[in-house]
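Every read-out reported here was derived from the displayed coordinates using simple, explicitly stated rules and does not represent laboratory data. All values derive from a computational prediction rather than experimental measurement.
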Structure I
């Protein structure tokens, strides 16, 4: 049986921000499907990202929609560069 590879926190953060950048604003439940992560784990990350103003939320009637902020776009660029370096060094 092949060994399961776990994603690093950095790669999960990059994936969440990329989805919000490319697909656009969405509720947390839909974001769960895009990043293949259970809601309870994703919610912890969302709270942290929102606290640091990397993403923001807007209430739209019956759901809360998350979107990436300008600061989030800048941080995504930095995180992608860091992830590329880590991958090139073979550390991930």
Structure II
């Protein structure tokens, strides 16, 4: 599974959100997302990913639902990074 990248503001060049659910669930009005930020401390529950010349950090511990209509698609993560983020998120749910 490849996770989708989104921006929460129109015209933004870089994504600031990554989806934590399969895109086949498009019938749902909301998407579970976690923030992507530059300069965040890397912990055992976060994943770093390159975006252009930036290094962004995905923060699955800060997951929240957001209306699908408020999101602007920015691309997809590769399978490896997607799996790393989902593994972190599932570890959070298991505790």
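Out of I, II, which structure matches 12.4, 38 when Rg and Dmax of the Cα atoms in Å is calculated? Of the options listed, only II reproduces it.
For the set I, II, ranking by relative contact order in percent (Cα under 8 Å, 6 or more apart) places II highest. When helix-only ellipticity at 222 nm (-39500 (n - 2.57) for each DSSP H run of 4 or more, over all residues; to 500) is computed across structures I, II, the figure -5500 traces back to II.
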